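Take a look at these structures.
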Structure I
Amino acid sequence: MEAARKDKDKPAVGIMIGDPCGIGPEVVAKAWATGLLHRACRPVLVGSARVMAEAARISGVQCDVRVVRGLEDCAEDSSVMNLMEPIKFDAADIRYGQDVEASGRACGAWLDHLDALARDGTFAATVMGPISSEAMHIAGTRGTIATNKPERAYLLLRSGALTIAHLCDHVPLREVTTIISKEAVLALVRTLDRAMASWGLHQRRIAVAGFNPHAHGEEEDREISPAIAAARVEGISADGPFSPDTVFRHCIEGRHDVVVAMYHDQGHIAMKTWGFSGNSVVFLGPPYVHTTVAHGVAYELAGTGQADETMILNAILNAAHLAAGKGFYG
């Protein structure tokens, strides 16, 4: 009875299996087979039972797949992959290494299901396996998580000692200057501080990177510095702007807990150079913990069983730890 009660105290984490034509289902199966997920959470997959059964076979994973309607139906056994199947996906539509409309449509529906169950409190956190934006574009769907909801979402990447939040991500560089404003930088710093507090992080030293070389320019003077000053007035531990060529190393060395990057490549190059394997992504903005991986569908590896599951494993464990208020995993 005591063991059952402790299991119920663990956060329920919904895991969308990723695009069926990519490596997502394979790495999810491998992560499940480690046995680590059940120690941190009550994991539930959202996707296709036939896709996961095939992924387990390809990956050499000795796990059965069980379709469940809700958490009450889930087996508390790491050898059984509990899976919710909100829509059927025809396994005949699996074409490894290709963007397929049916896969994109399924991913959109699975993401919608994750979002709905997180918003009604069923899931304490959600995880998105690697998706193909092209397949979802072909299908005319993107899913609701961090896309169609009113709250603004930001990308936060973490690997080891380095944590980076991005003011903007997939934006042409020439447009970044139109996005950098006092209001925008302050909104991100506020969101970041609140999120870190909810994750159980009592020390939240936020370093803000500059936009220009050595953090000297109009953007720093007119927008970034005033945003930092305003945040400090509110009691937030923010500092900068720091030179972009040194601030990430300073975070690794322990001077800061997180760095705010101004744009996609400023943060992603630092992260992927420092610790590509094992890093994971958190979406800031949705009213629940939502994580994913920092890699794509890796079509060249799909169907081979050779893909590395480290990133999805860390994404799931991070989701569980953050939702439980225990800070980042590892």
Structure II
Amino acid sequence: MNIFITRVIPEVGLQLLQDAGFTVKQWTEKRKLTTEELISECQWADALLNAGQQLNKEFLEASSHLKVIALNSVGYDNVDIETASRLKIPVGNTPGVLSGATADTAFLLMMAAARNAFFMHKTIINGEWDFFEPTVNLGKELTGGTLGVFGLGKIGIEMAKRCAGAFGMKIIYHNRQRDEAAEKELGAVYVSFEELLKESDVISVHTALTPETEGKFNAEVFKQMKPSAIFVNTARGKIHNEQDLISALQHKVIWGAGLDVTNPEPMQPGNPLLSMPNVAVLPHIGSATETTRDAMAKLAAENIIAGLKGEQLPFVVNPEVYG
């Protein structure tokens, strides 16, 4: 059986697929495929391992012969799940293994924004490290502050652990439902969304992108946050309205921001966020460690192998296909 992969993946995943006896083709060009190219490549394939491509209704209906689609990610907002389910194509993701690495990135961005770190590094590169002024380029201390987690899942819990352990931060959170186990483990307090905005010194976003969360953090929401607050998003760029975030920072509605995700991606080099002292931006590298990327490739391969054997995917996101 044949597998098409939309990016070059770590060797551990590739080896698993080859050892299982499958023929594998990887897309090696450093650009996304067009929908037409992806459809064409998948006519040969029995399975797709997808990284970075939008799998829309047009693609899925033209590729309805696929026995399985495995995502090299935990998020699946880039797939038309409704259409995949209607066509009885199981879709698998890679949950759990990237929680620690992504939380590390959120923590890094929080720290970098709080201390103007990326901006101050640029001053060295630009030859501007010269006269010391005791009242200039001051950051925010985080010790004893309040972390507000929007989406207290596995990544949010790991972020909360880091903030509580390093800075003794109080943890509050807002989910669609309470997580009593996390409350016991972290001493976290469930609050309304409005209270989360009002009380948090740092808001860290770890929710999935859904119709409910798209554009959730907009101008009206930023106005409800503390003027000293830092906004951190390592989930999906579309969860915040980027123009509203720029305006909120320019007009000191909030104090700073740390972003691993932007809207659109890639971010253009002229984006005002990149020149703000108290903003830190990374190019969507939340899971980018060797250990995590190897683990993601392994889970994606396991989903493919199960699907091609006619078994239920170990990490299926649309189990209704088996009904």
Structure III
Amino acid sequence: MTQGPFPATRFRRLRRTEPLRRLVRETTLSPADLIWPLFVRDGEGERDAVPSMPGVERLSVDLLVEAAREAAGLGIPAICIFPYTDAALKTEACEEAWNPDNLSNRAVRAIREAGIDIAVMTDVALDPYNANGHDGIVRDGVILNDESVEALVRMALEQARAGADILGPSDMMDGRIGAMRSALEAEGFRDVTIMSYAAKYASAFYGPFRDAVGASGALTGDKKTYQMDPANADEAMRLVARDLSEGADMVMVKPGMPYLDICARVKGEFGVPTFAYQVSGEYAMLRGAADRGWLDGEAVMFESLAAFKRAGCDGILTYFARDVARHLQN
């Protein structure tokens, strides 16, 4: 690529007005790029704020259905459901995870019964149901891989039966994608999509989310034996390759902004649908600073999401989804 010397080339010519800037803009953001994570709680007509995530609420199933309807009206193609499970239902065996009538499955069925034209994604991990707060079954302080995979398969099948369009295995157990895909095929759920949390790091940015699903108080120890070391990049490529070979349709990098290099590598090396999760800690930092007047909230919201698209992501899970879609619609 060659450019004429100054003054023949003046880059500022194309920055002079907003219409000119729009004309040559390389990266665009639309509601179709967004997945909106939603937290569901028990009750009816109930909503309660998540203190560590300003502007985010847990919603009872009826209100979550209305949120899904609003999302569809704003052009957001998918929501992702996370349950706030009663502590009395949490056990070491995590049986509530595959209860057909657990919060997550009830919410999926309610959206399907309402006829809302939106894709419903679910979380496949045991931490909302685990008395130990982990994404896998714990025995003598050890997170068991194969036993956890068996539980996750049971959980995934119930979510498929409830009507989920996209399963999001976020547990990081080895072999879980292949096991889920085989079970889905055997049970006739051939069209259910898997978006694997293929490169999920043992990050310090998850704290507010654990508050939102009620897992932070229960967690014993840390998740470093199954989530990725933040210092590793090549390992993420191996994990993505493995999950794709086992039947994942889409892959995710989590967290988002601290791992934009991983997003770019995944998209560049595999060319598959690639997503990132702008996680609770990222959201809380930006929203908290904006609420205090330290940052221009609207500007940093759009700037942060443009970074994901620039890195090659096809979509972003973000708690800003509704705000972004409203701004773009207006």
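We did not get these values from a lab; they are worked out from the coordinates using the rules stated. Note that the structure is predicted; figures quoted are calculated from it, not measured. Cβ atoms are built from the backbone, for glycine too; each structure is taken alone.
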Working back from 16.4 (mean projected area of the Cα convex hull in nm², computed), options I, II, III, answer is structure I
Ranked by FRET efficiency 1/(1 + (r/R0)^6) of positions 222 and 246 (r between Cβ atoms, R0 = 25 Å, to 0.05), the structure on top of I, II, III with the greatest value is II
